[in-house]
Structure P
Amino acid sequence: MVSEILLVGTGGFIGAILRYLVSGAIPRINEIPSGTLTVNAIGSFVLAAMTFSSVEGSLRFFVSIGMLGSFTTFSTFAYESFRLLGEGESKYFLLNIVLNLTVCLVATSLTYQIIIQ
């Protein structure tokens with residue numbers, strides 16, 4: 001149990017730093033928070049790759065739960081979408097939601113095609 005907690009914590013530390021670096025390096029496109037979209041798309045691809053490859057054990061705790069748990073961000077996506085709506089940017093609010101869902105599902109589907117098929 002302690003080793004799993006350390007793996008998750010270490011992965012979380014690394015994932016949080018990577019999220020900070022990646023999302024900070026990618027500018028907004030119009031009003032769309034592209035950094036959040038990018039980390040969520042990358043995270044969807046990597047998590048799907050690990051899941052479809054049946055990765056288990058220490059690597060699963062470290063990457064899937066730890067790194068990707070802190071790298072990807074549903075809460076920031078929700079906040080940024082809500083903020084767009086609050087600023088009267090209804091078009092970008094809807095576009096942000098559609099893009100996040102579509103891009104992440106496409107990343108997962110693409111990973112499935114690569115690994116399973």
Structure Q
Amino acid sequence: MAKPRRGEVWLIDLNPARGHEQAGKRPALVISVDLFNSGPAGLVVVLPVTTKDKNIPLHVKISPPEGGVKETSFVKCEDIRSVSTERLLARLGEVSQDTIAAVEDWVRILLGL
């Protein structure tokens with residue numbers, strides 16, 4: 001069973017998807033706290049990562065080797081989702097504290113917190 005920690009990037013399987021949801025097997029950043037991640041719900045809160053630069057202000061750039069990505073990528077802060085730990089396929093790496101702070105800032109703005 002996967003034991004994800006906050007700030008880690010995991011390869012996850014987002015299929016099946018609906019509408020404009022991100023789909024397929026792709027990296028995702030775990031943003032939920034470790035206490036929740038190891039809890040009985042069997043869920044983690046993640047943000048999908050994409051290699052497509054769409055110049056969206058909510059996207060936080062990460063460059064290799066950060067997070068285990070192989071090419072410049074973007075954390076999609078607008079695409080918050082809870083997923084089962086069964087969707088986690090492999091740990092890729094971890095992002096820096098600066099990246100986590102930038103992600104937190106955008107999530108706060110997005111949610112009005």
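Just so you know, all these numbers are worked out from the coordinates, no wet-lab data involved. Model, not experiment: these values are computed from the prediction. Cβ atoms are built from the backbone, for glycine too; each structure is taken alone.
Give the label, chosen from P, Q, of the structure having the highest value of relative contact order in percent (Cα under 8 Å, 6 or more apart). Walk me through the numbers on the way to the answer.
Working: P: 38; Q: 30.
Answer by largest value of relative contact order in percent (Cα under 8 Å, 6 or more apart): P.
A value of -24500 was computed for helix-only ellipticity at 222 nm (-39500 (n - 2.57) for each DSSP H run of 4 or more, over all residues; to 500); which of P, Q is the source structure?
Details: P: -24500; Q: -5000.
Only one of P, Q returns -24500 for helix-only ellipticity at 222 nm (-39500 (n - 2.57) for each DSSP H run of 4 or more, over all residues; to 500), namely P.
Of structures P, Q, which gives 15.1 when mean count of other Cβ atoms within 10 Å over residues 63-70 is computed from the coordinates? Let's see the in-between values first.
On the way: P: 20.9; Q: 15.1.
That value comes from structure Q.
Figure out for me which of the structures P, Q the number 28, 18, 10 belongs to, where semi-axes √(5λ) of the Cα gyration tensor in Å was derived from the coordinates.
It was calculated from structure P.
Here distance in nm of label points 7 Å out along Cα→Cβ at positions 7 and 79 was calculated and came to 2.4; which of the structures P, Q was it taken from? Numbers along the way, then the final one.
On the way: P: 3.0; Q: 2.4.
That value comes from structure Q.
Comparing distance in nm of label points 7 Å out along Cα→Cβ at positions 31 and 103 across P, Q, which structure shows the greatest value? Write down the numbers at each step before the final one.
Details: P: 1.7; Q: 0.8.
Going through P, Q one by one, distance in nm of label points 7 Å out along Cα→Cβ at positions 31 and 103 peaks for structure P.
I have 5.2 for mean projected area of the Cα convex hull in nm², for residues 15-70 alone, calculated from one of the structures P, Q. Which structure is it?
On the way: P: 3.7; Q: 5.2.
Working through the options, I get structure Q.
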